[in-house]
Structure I
Amino acid sequence: MAEIDYLNAATGNKIGNISENQALKKFLENKRSNSISSTKSVIGSLLGAAGGSEAIISLKAMFHDILPSMINLKEADVYCDLNCTPNYKILHRTNFVLLNGVGFDGHNASIFLKEIA
């Protein structure tokens, strides 16, 4: 999945983040060059509205050619070793985004967004 420029993921809890990190590494075939952040660090968990708000943030990031940052990330957990965006936004052309949502009781959903213009 080298086409993916940015992943919006992470549940915001230690066990969930580690499990999701391991699954994403398998999916990405251990390529760690894809940028990843959790917009939940900025907006919190909006439960049923989380997917929609994360999609809007990701679309805005694509439109403005930025990678959303994660606030309060000082040092990544050793078990979460993907390419996390730091505590500031980065200018980056973003054409293909994966939104990964993991909810309570094992509910999972992933959406791909691709720029077409």
Structure II
Amino acid sequence: SCWELLHHTVFWQDILLRNLDGKFIDWSTISNEENWPSDDYLSKDDNFIELVKKFNNNLEIATKKLDKIDLMKGIKIGLEHTPDVTYIRLFLVFLQHTSYHLGQIVTTRKLLGDWKEH
């Protein structure tokens, strides 16, 4: 569902934003249960409203970080077996992943007739 895709997208936005702050991520601890919402979570409409707010807030946070970071600088994002990457690589992953799933959401809504053309 669109809601599940949005949850997945925000979950990974949060991880990548933590990486951009220089925090290590132990990738082996990330589970599908965290990555996708539970039926209980999906049953509460307020969760969707908060999720949309968080999605938009994460975009604002990422935009502000762009102005403050040397994009070509390398950063360690995980444990010792994880290679260093540049900040620009992290931003590109953030943008590509967000854009990909946002495209899926728009396409799904169009197919369901739930999209207003402007």
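Every read-out reported here was derived from the displayed coordinates using simple, explicitly stated rules and does not represent laboratory data. Every value quoted in this text rests on a predicted model; they were computed, and no experiment measured them. Cβ atoms are built from the backbone, for glycine too; each structure is taken alone.
If distance in nm of label points 7 Å out along Cα→Cβ at positions 41 and 57 computes to 1.6, which of I, II did it come from? It was calculated from structure II.
When FRET efficiency 1/(1 + (r/R0)^6) of positions 65 and 105 (r between Cβ atoms, R0 = 30 Å, to 0.05) is computed across structures I, II, the figure 0.80 traces back to II.
A value of -8500 for helix-only ellipticity at 222 nm (-39500 (n - 2.57) for each DSSP H run of 4 or more, over all residues; to 500), calculated from one of I, II, originates in structure I. With relative contact order in percent (Cα under 8 Å, 6 or more apart) derived from the coordinates and found to be 36, which of I, II does the value describe? Going through each structure in turn, the value belongs to II.
Out of I, II, which structure matches 1.12 when Rg/Rh (Cα atoms, Kirkwood Rh), for residues 25-72 alone is calculated? Clearly, the read-out refers to II.
Once Cα Rg over 2.2 N^0.38 Å is computed for every structure in I, II, the highest value turns out to be that of II.
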